[in-house]
Structure 1
Amino acid sequence: MICRLPEIGDKDILHAYVQEHYDGNEKGISASLGLAASEYADWVETIQRNALVGDTSWGKSLLYLCFDNGKLIGLLSIRYDLPEALTKKYGHIGYGVKPSERNKGYATTMLRYALSVCRDKGMDKVILGCYKDNVASAKTIQKNGGVLIEENDNYNEGIISQYYMIKL
């Protein structure tokens with residue numbers, strides 16, 4: 001698997017990625033930092049700026065496109081400079097795999113890669129969250145050493161979120 005920052009030339013493959021989610025009646029695109037609602041060139045500029053200098057609210061972060069055999073599989077967000085208050089709500093790592101590529105082990109591989117990046121950035125632990133009913137994501141986190149540390153209704157939507165810690 002190859003993971004890299006998005007580029008201007010990725011517009012068509014990312015449009016197809018978003019469309020596949022919409023075709024499957026998914027409203028949100030995990031780990032996309034607002035891709036579907038943004039002007040593409042502005043989105044790429046934001047991602048590249050966040051990697052270099054960061055954002056005043058979120059700190060430095062990486063948003064990678066993940067490819068296998070030249071095909072876009074998913075998106076991986078690594079928020080390694082996240083303030084503590086946001087860590088408890090959003091976590092250090094987010095990932096999403098396009099619907100046609102799920103249940104093939106890609107999320108586990110993507111998370112393993114993100115953990116290596118976090119280690120390289122000097123982190124000794126990460127927090128990850130997922131909705132309680134997202135059993136596949138919980139299993140992915142647990143396969144990578146995640147231990148459940150909290151459950152709550154973080155978004156006040158009546159949907160329970162689970163938070164896991166992985167020691168690096």
Structure 2
Amino acid sequence: MAKKNQTRGRGDGLVAENRRARRDYSVEDTLEAGLVLQGSEVKSLREGRANIAEAYASVEEGELWLINCDIPIYPAANRFNHEPKRKRKLLVSRRELARLAQAVERAGRTIVPLKLYFNERGIAKLLIGIATGRKAHDKRDVEAKRDWQRQKARLLRER
């Protein structure tokens with residue numbers, strides 16, 4: 001029997017992962033944030049349906065918002081369903097919010113969602129990262145370095 005906080009198909013509670021974020025951005029710091037969700041959104045997340053690939057977070061009017069995150073409608077909710085691409089409020093402490101706002105304003109960084117998951121208590125959480133964008137040549141350098149590390153590990157393992 002599956003535990004209550006597990007999503008279908010995965011045992012670790014992971015709902016969505018933004019794999020391109022680590023390639024397109026240089027992530028300097030990460031932070032776990034809560035989400036303000038409606039009931040049908042939680043049901044849809046429990047089915048493992050969400051897309052955070054094009055999403056980003058923004059500080060607006062003293063609050064942190066997740067923009068362009070796609071959580072598909074939950075068919076069984078009928079007329080009580082949610083808007084799939086609505087803005088969702090992220091829950092962080094005042095100190096963390098001030099630090100994020102300062103990093104985005106002064107240093108020209110971006111707040112990028114990395115993972116959407118359910119924690120041990122079954123609460124939906126979003127791992128966000130403070131990141132700077134990479135140029136095309138930086139992406140190639142990082143890929144080449146990663147490939148070399150993989151190849152080096154393979155060579156050492158064979159010995």
Structure 3
Amino acid sequence: MALDATFWALIGLLIFLGLVVYLKVPGMLAKSLDARADKIRDELEEARRLREEAQELFAEYQRKRKAAETEAEEIIAAAKNEAVLFAEESAKKTEEFVARRTAMAEQKIAQAEVQAIDDVRSIAVDIAVAAAEELIAGKVKGAAAGKIIDKSIAEVKNRLN
């Protein structure tokens with residue numbers, strides 16, 4: 001048997017493989033690969049959990065957005081109803097104000113008419129008294145004339161007032 005280079009390569013290979021097995025390199029490689037696989041599996045699980053959490057948060061924010069939109073629509077509807085009620089109330093108050101002002105104006109006009117009538121009567125009485133005084137003074141003379149004039153004036157005033 002010749003000890004050529006192929007034989008020594010085979011012997012070197014067997015020694016290398018023996019050393020690899022003796023030093024438990026395949027176990028270390030398997031252990032290292034298992035650890036790496038576990039790490040990747042954990043990272044994938046964490047990514048899946050984070051994805052689910054993100055989806056839950058997204059769904060929650062969607063619900064909150066819809067609730068906020070609904071609330072905003074309700075607030076707008078309430079504001080519109082309030083505006084309509086306010087407008088109706090304002091119109092009613094304006095009508096009541098105008099009616100009160102009209103009634104006050106009519107009352108003042110009626111009082112002015114009564115005052116004017118009273119003033120005209122008073123002036124008419126004064127004129128009638130003055131005219132009666134002149135007529136009586138012209139027809140009656142002396143002391144008896146003063147008494148008759150006073151009596152006539154009092155009587156005219158009572159009748160006209």
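Values quoted throughout were computed directly from the atomic coordinates according to the rules given, and no laboratory measurement underlies them. Since the structure is predicted, the reported quantities are computational estimates derived from the model, not experimental observations. Cβ atoms are built from the backbone, for glycine too; each structure is taken alone.
When mean count of other Cβ atoms within 10 Å over residues 54-61 is computed across structures 1, 2, 3, the figure 13.6 traces back to 1. Which structure, out of 1, 2, 3, was distance in nm of label points 7 Å out along Cα→Cβ at positions 22 and 126 derived from, given a value of 2.0? Checking each candidate, the match is 2. One of 1, 2, 3 was used to compute volume of the Cα convex hull per residue in Å³, and the result was 117. Which label is that? Traced to structure 1.
Matching task: 8.5 is the computed value of distance in nm of label points 7 Å out along Cα→Cβ at positions 78 and 150. Pick the structure from 1, 2, 3. Only one of 1, 2, 3 returns 8.5 for distance in nm of label points 7 Å out along Cα→Cβ at positions 78 and 150, namely 3. Could you figure out which one of 1, 2, 3 the value -0.54, -0.65, -1.07, -1.12 for log10 I(q)/I(0) by the Debye sum over Cα atoms at q = 0.17, 0.19, 0.27, 0.28 Å⁻¹, for residues 62-117 alone was computed from? The value was obtained from structure 1.
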